[in-house]
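In the part that follows, the structures are each spelled out as structure tokens.
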Structure 1
Amino acid sequence: MTEGAKNGASRPVRVAVQLRQEVARLIGRELADPRLEGLVVASAWLSADLRLAKVYFRIATTSEGAELDARRKEAEKALERASGRLRKAVTARLGLRVAPELRFVYDEGQDARDRIDQLLDEVKRESKSDDTE
């Protein structure tokens, strides 16, 4: 593989890192939408041609179940509404020739990890209580 091919393959990864940072900064500082409160931009993925970006987010909250689902849906609506503005700002700030389409995806992986941690804690507590009996 030539040096140019290696750099070309890693460019979407490098730009995705910058895109994640920029979207997080814009949401935190320039969007005054209360529906985005507690929103964390977890990661971003960019297609090889830089035309499509998936921005993975989660909500930093103690909410669970229906309340978390409601907050997530409200955040998705707010992100959809702001996507054009974010797309334009990200394109300008990163110096991209083509404005990538921004698709916002809720990062359910963190919720799964949190649930696994919770279950492991319960098992540890049960194990300790069995040992003391």
Structure 2
Amino acid sequence: MTEYADLTPYRYQTEWLDWWRRLGLRNVGWLGRQVPFATGDTPVRVRDALVRLADEPVEVMRGFHACELCRRKPPIYVDAVDGSDEQVMLGTGEIRVWGRLPRRYAAPTLIVHYIDEHRYMPPREFCDAVLRVADRHGWP
């Protein structure tokens, strides 16, 4: 898996997705063994909003990314948060979160797994942007 420090410029797949780079996307949650990351208790509402966003990924790939931290075999699933019995598959795509201009963020769908299993704590500005998305959609 590709790993980047939080809030660095997004560079993944930009060889054919130059327009993403021009949007000024910032990396969040691209974890691996080589880059240190913050840990803590991510608010449940942020985590649940990320599950909803992961259920509609962008830049979907044909394969799976495995978690480099625990080597759990993909695919990884989490329970949906919409009250259904459905599950959301992680590790095949990305999430986009529009923050306050000019901030925009790109995260792998595995960010939910990193929060759940590795206590990853995304940057505050990203969490604030996710909560604004939840508010706009009326998500609990």
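Before moving on, here are some points about what is shown:
- Structure from which 1.00 was derived, FRET efficiency 1/(1 + (r/R0)^6) of positions 12 and 68 (r between Cβ atoms, R0 = 30 Å, to 0.05), options 1, 2: 2
- Source structure (of 1, 2) for mean count of other Cβ atoms within 10 Å over residues 28-35, computed value 18.2: 2
- Label whose coordinates, when helix-only ellipticity at 222 nm (-39500 (n - 2.57) for each DSSP H run of 4 or more, over all residues; to 500) is calculated, return -22000 (choices 1, 2): 1
- Here relative contact order in percent (Cα under 8 Å, 6 or more apart) is compared for structures 1, 2. The highest value is that of 2.
- Ranking 1, 2 by Kirkwood radius over Cα pairs in Å, the structure that comes out highest: 1
Every number here is computed from the coordinates shown, using simple stated rules; none is lab data. Small disclaimer: the values here were computed from a predicted structure and weren't measured. Cβ atoms are built from the backbone, for glycine too; each structure is taken alone.
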